[in-house]
Structure I
Amino acid sequence: MDSLSTASVEFCLDVFKELNSHNIGENVFFSPLSLLYALSMVLLGARGNSSGQIEKVLHFNRIAEPLKPEFRDSAKCSRAGRIHSEFGVLFSQINQPDSNHTLSMANRLYGAKAMVFHQQYLKCSEKLYQTAPQTVDFERAPEETRKTINAWVESKTNGKVTNLFGKGTIDPSCVMVLVNAIYFKGQWQNKFQERETIKTPFQLSEGKSKMVEMMYQTGTYKLALIKEPQMQVLELPYVNNKLSMIILLPVGTASLEQIEKQLNMQTFYEWTSSANMVEREVEVHIPKFKLEIKYELNSLLNSLGMTDIFNEIKADLSGMSPAKGLYLSKVIHKSYVDVNEEGTEAAAATGDSFVVKRLPIRAQFMANHPFLFFIRHLPTNMPLFCGKLASP
């Protein structure tokens, strides 16, 4: 399972860097877990080069046992390779019903009406990913199809993710669309008191600022002080300690760009390692914010190296369907998070850059300027969400 969580962190940081470079100065928010899940469903039916490219982009190619694509006639899905069954187990661990948090994910492949899916693929995607592809009439009823998909996503995400496909985004030429939306709502282990929330300026880029509702509390939290680049790393747990939010906040003369530049799998593990985070009393100031961001990810996945799957001639999805000319027309991803007083609605060796100095009695964590944040599942160390708050 460790290898899968490492792959997910690498994939998470790849996607973040790509999104960040195209949305300079803007908020970024997505769910690597949800995307991995959706793309693994495509991988299950991909063959040849297409399969190799997806494995590489998802960093599954480094996982010890390679995938075994040939299902033959076995009714069992174990031939799909360890990664798929491991992912299924992992996801059911993360997705356990909990009265303190809601994690709703909507993942589905929609194929053109003329498409026939292999029975084996249908069985295995149902067994491993709890979802089966649907055929719809893109050609004759694109608008109706758009509304059907939107309604399904809305029902799957507690009504929070609406209008996933805007008017005119589904056209008759669509062959296959991958729908991926996720909604999360969690309760902080220590809630913030509404009466403590006050209006405070939040520094934006280029010396501008805006007034935000800043939440405040003092509590015992894990905090790390990183020397190079200068930052504070704070962990805010949700009820039951299964999930937590990690915030990377530049301090002193450091800028968020410096942190982004040095962010890779090794530094991420180093900065957020529980061994390096000291429990202590912290005055926490973080803004209330709500993010709902939608991305069409074809070009992003293309630039990461997943090229064939979007090409009518090169795509090989023969494990999914005998249909010729089958390729992925669109990958749409939308995630929703709401951070408020109640909670959130929606291993590397230590280098010498890491020094915990003698700390003052009480630390101040003042998130009144842009920061990065991750919501992760503690038992598996999987990042569920990754974001950058440039402007609440």
Structure II
Amino acid sequence: MTKRILLIVSGGIAAYKSLELVRLLRKRGLAVRAVLTESAEKFVTPLSLGVLTEDHVYGDMFDLKEEREIGHIQLSRQADLVVVAPATANILAKMASGIADDLATTLLLATDKTVLVVPAMNVRMWHHAATQRNIARLHADGVHVMEPDSGEMACGEFGKGRLPDPEAIAGRVEALLARPRADDPLSGQPDFEGPDASLAGRHVLVTAGPTHEPIDPVRYIANRSSGKQGFAIAAAAVRAGARVTLVAGPVHLPTPAGVARVDVQTAREMLAAVEAALPADAAIMVAAVADWRTADASGQKIKKDGLGKPTPLSLVENPDILATLGKHEKRPALLVGFAAETEKVAEHAQSKLTRKGADWIVANDVSGDVMGGERNSVHIISSTGIESWEDLPKDAVASRLIEKVAHALSPRTD
């Protein structure tokens, strides 16, 4: 069955990006119905959104035809997910206070569905105590809040407050749609953000990205990795209430809100940072650590010999971080490794599970466009068997994995 999104567009300069968001959601096979606030119509027109959604665009609270059928109630209940993008400081304040003075805020107060808000505003407005108070209230009410991006504003200022890229918003929408609801009796899986699967009071350690092993000042040895899956897992762990330490190799990704990030370059630096972060209740080793490094990195750029012969490199094996944790005196209660394979995925992962002393291995086939892409298809290998997941956005993989981690660690035994 086609999933239905109710998109509320409020009146900020970023409202024009809602058109691209609708296009991306429709491309993913989702039905979109749009609601425009009065101020949003100053930036985008009902006609443009109507063409893209192929549906009526709503905005008038007192439309006689719609309200004869109690339209604001129907709109609030017929969607699978309600998305407010962009969400101005004004609509966030109304939501936090329970104000319902137009169609958008009335249906938000009347909905019983999951709500995602994507803030966009001036940097000073975002950091204002009132806005942060409202964000905290919405979090407490169970509303999902996507962190705004940092960058140059339309007003010329620089900082946090920009609307995230529509592609990132669409990915978050898919992740929320893929996540079982706690109140769904047919799901068989509780919501990982619910109280029965909380990571509150837990410390989760995550590694992400590649390591760079220097050959000389301009060359290095590395494995391919964008860091996206590890960063998504760190963000999901924070949403579940954990204290999160993220040890990140050299990647250009923003730090998820609430995450303590430690940046490293080499495998040895990563191992040192991981050990310094212990103890942890769970360690999820997502990083693509380079297997080898040069025995002696040159302090100067190595020059060609002019004869077409490559300079020989003497390689030594890097420390195995996962295996080190597997036998560490401060071994986490739950140790999860990742295995990037191109053939015999499950077979190689099962061998790695025993060899490394891990509790789970998350295996995926990287022969396609997984590295650097937005989606992943994984297999969870443990001593009890193999659990295969369908192809999902990386945010959705992260949410489901953290749900599984939370249930594995619950109840507390200390």
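Derivation of every value follows stated rules applied to the coordinates shown; laboratory data play no part. Treat the numbers as computed from the prediction; the structure is a model and nothing was measured. Cβ atoms are built from the backbone, for glycine too; each structure is taken alone.
Structures compared: I, II; top value of Cα Rg over 2.2 N^0.38 Å, i.e. the largest, recorded for II. Given 4.9 as the derived value for distance in nm of label points 7 Å out along Cα→Cβ at positions 88 and 328, which of the supplied structures I, II does it correspond to? Comparing all candidates, it corresponds to II. If FRET efficiency 1/(1 + (r/R0)^6) of positions 216 and 264 (r between Cβ atoms, R0 = 35 Å, to 0.05) is computed to be 0.95, which of I, II is the source? The value was obtained from structure II.
For mean projected area of the Cα convex hull in nm², for residues 256-295 alone, find whichever of I, II sits highest and give me its label. The structure with the largest value is I.
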